[in-house]
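**Q** Take a look at the structures below.
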Structure P
């Protein structure tokens, strides 16, 4: 194993990761605007700030993977609640990431998720599965973070909804949750997951809750904010869980013989999980 990449959308999320990664320093990489590189037991850990949204996330992830071999990519950051009872700082581990934007609007006005497609002759990919080993390590990491001082932190494992829309209408959120099985929504993980699938690199999304439109807090992240409120530590618990997951992955790799990195920077066609004809 030579390198692990952590993708975040914003500086507000990256700031919590840097102190958790040893020797973090700014590095220049073509196609990536902001990159911090640290090291754990000889393994490079890249923290990439992609910018907000699918295009920025896909572009930065592609640049990061083309820069050299990569053993795993983790999408870390904040999200909006899709489940009643989720509060600020609660964790969602993505067993799947589901693109929420590709839909078919039928003639009668009804909509259905259509998934993403490489061509018209192929079925749509409705969701991208997490790497099973990364997910198991993240479960252990989340429990460790909870035991170490975040006892009130809720941990959900399931589908992370992802797309460029920011939903504030509770009824709409409930409808999406019912149709997609989503536990939360954010804006980058689906793009990161799709790029990782094309490069055959193990992927996992680790998100925490920054706001709930179902049960709004007095102070929470809003789409109108250009400065994150100080009381809303977006991505803080996600950073703790992500860093612990990386530590476990590095420790695990040290125990087994080197067999080459899975991600060697060679593009391929997307892996498919759930599919349906769009």
Structure Q
């Protein structure tokens, strides 16, 4: 097999098609040239490696990609090691609250511990997208809200477990969440993340098991927005209790007993590097100081 043809196949498989691969290649190549060389590879092997429209690897293509991916996917890391910068770069994907509110302190602690500045690549992501980025070796680590098990082949370390709470205005008569959730269809408007988000999804599933059917009347993209609309009297919010970060003035948090906590976990692939291991230790220590319990 022609090694260059294998490299082109790797990028086509990695990015889901020839057109996408041409845009992402680390060097310039025209689409007709790439298509012709991949056809030559299939001819040399005597089998079809992928369907063109829509793009999908055949069983032979999947077997070949599994074989070549570790080599071509690891070239950038090997180059970085040879150049002496691999131990100073960490690529992280996380939710926006983690990126904004928690990660800066962790990264400062990591630089202080190692005694030199580091390079970081930061990407906003949820669990599903982060798992794909790890599989494509585009990030080293993800810190995500864990909804169900991690994808096969990934290592998972639960860092924190945040108890869910209902958020009500300070002067609201409701004193216990159970009082509201004992109703079959609460009249109050639920202010929550979208039902597809981990916190809302698990909350709604538990409510239904209890015989309470309460769908979000206002969907918000951040906890800050939920706080704002609760304070303005639009309804009752769904949030989490974070030790050391009290709810804003004018809002009370009511514990949700019997509901699963929101789990924040680190995901990565393979044996952690020295840099990644140091970060994980710092993250666990930070969670312990806050009184948060991971798994």
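Rule-based calculations on the coordinates, nothing more; no lab input. Not measured: the values here are computed from a predicted model. Cβ atoms are built from the backbone, for glycine too; each structure is taken alone.
**Q** Work out the source of 4.0 here, i.e. which of P, Q gives that when distance in nm of label points 7 Å out along Cα→Cβ at positions 79 and 199 is computed.
**A** Of the options listed, only Q reproduces it.
**Q** Between P, Q, which one scores greatest on relative contact order in percent (Cα under 8 Å, 6 or more apart)?
**A** If we compare relative contact order in percent (Cα under 8 Å, 6 or more apart) over P, Q, the biggest value is for P.
**Q** Now a separate question. Using the calculated result -12500 for helix-only ellipticity at 222 nm (-39500 (n - 2.57) for each DSSP H run of 4 or more, over all residues; to 500), pick out the matching structure from P, Q.
**A** The correct label is Q.
**Q** Determine which structure produced the value 75, 48, 29 for Cα extents along the principal axes in Å, calculated from the coordinates; the candidates are P, Q.
**A** Working: P: 57, 49, 31; Q: 75, 48, 29.
It was calculated from structure Q.
**Q** From P, Q, which structure was distance in nm of label points 7 Å out along Cα→Cβ at positions 7 and 175 = 7.2 calculated on? Walk me through the numbers on the way to the answer.
**A** Details: P: 2.8; Q: 7.2.
Clearly, the read-out refers to Q.
**Q** Right, next: For mean count of other Cβ atoms within 10 Å over residues 47-54, the calculated result is 12.9, so let me know which of P, Q that is.
**A** Q
**Q** Right, here's the next one. For mean count of other Cβ atoms within 10 Å over residues 95-102, the calculated result is 17.0, so let me know which of P, Q that is.
**A** Q
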